[in-house]
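Visitor: Below, each structure is written out as structure tokens.
Please treat every number below as a calculation from the coordinates, not as lab data. Note that the structure is a prediction, hence the values are computed from the model and not measured. Cβ atoms are built from the backbone, for glycine too; each structure is taken alone.
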Structure P
Amino acid sequence: MTLEYRVVWKREGCDRKVRRYATRSGAERFLLLFGPEPWLAYAPGCDPDKPDCCAGRKSDECGCDGMTPRQRAAATDAELPKLEWVRLEEREVGAWKVSE
């Protein structure tokens, strides 16, 4: 039996959105973005209070603005409409058949 997974979510004032995954671990990693520690989806085990890569000086020009993963997640979350709900779904996928 082969399973397919999808993450379905809805934000206030928006239509529901869906992302499909072939593995449960991929879907669970995406779900991290909706949780209290969204930076773990991109950098597992990172220090959320340490700047991403530099001090945010113009001479560095890396684009991180000296923000920490926690600050960047909070800034992104403030720009998005409030999350109404999110869920993980799965279904069984059958074998392919020749179409006539």
Structure Q
Amino acid sequence: MATKQRESGVCPVCNGSGRVDAGNREYRYVMSGYDKEMNTLRCTNCGGQTQYGWATGKVNLREDGTPCVHEYVGEKLGNCYYGYYCKHCKDYYTIDSGG
């Protein structure tokens, strides 16, 4: 049985670039994915929030057909293992902090 491919659209947070302005955020220089020359960080709406942090510039569409600005709800799955799902589009990812 094949799974249905979700439709996607351009991320409304980074406009598809996968990068967002870091502004004057404290400690931005030591954050994963920080680009000093452009003063940007990985977008945390289209993949930068995941364990490996690869922002794609694309997100799932909500039921109304608009690209999602995610609102994640978390659940503890194990000792240092957490799952997060979006209330709007059901995007899902897990993180193991290994702590």
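Visitor: Say we calculate FRET efficiency 1/(1 + (r/R0)^6) of positions 22 and 38 (r between Cβ atoms, R0 = 25 Å, to 0.05) for every structure; which of P, Q gives the highest result?
Guide: Working: P: 0.65; Q: 1.00.
Greatest value across P, Q: structure Q.
Visitor: State the single structure among P, Q that was used to calculate Cα Rg over 2.2 N^0.38 Å, giving 1.43.
Guide: Working: P: 1.43; Q: 1.17.
Source structure for this number: P.
Visitor: Could you tell me which structure in P, Q was used to calculate distance in nm of label points 7 Å out along Cα→Cβ at positions 30 and 46 as 3.0?
Guide: The read-out comes from structure Q.
Visitor: Right, another one. State the single structure among P, Q that was used to calculate semi-axes √(5λ) of the Cα gyration tensor in Å, for residues 14-69 alone, giving 29, 14, 10. Working shown, then result.
Guide: Values: P: 29, 14, 10; Q: 23, 11, 9.
It must be structure P, since only it matches.
Visitor: Out of P, Q, which one gives 0 for helix-only ellipticity at 222 nm (-39500 (n - 2.57) for each DSSP H run of 4 or more, over all residues; to 500) as computed from the coordinates?
Guide: Values: P: -5500; Q: 0.
This value belongs to structure Q.
Visitor: Given 38 as the derived value for relative contact order in percent (Cα under 8 Å, 6 or more apart), which of the supplied structures P, Q does it correspond to? List each step's numbers first, then the result.
Guide: On the way: P: 38; Q: 23.
Source structure: P.
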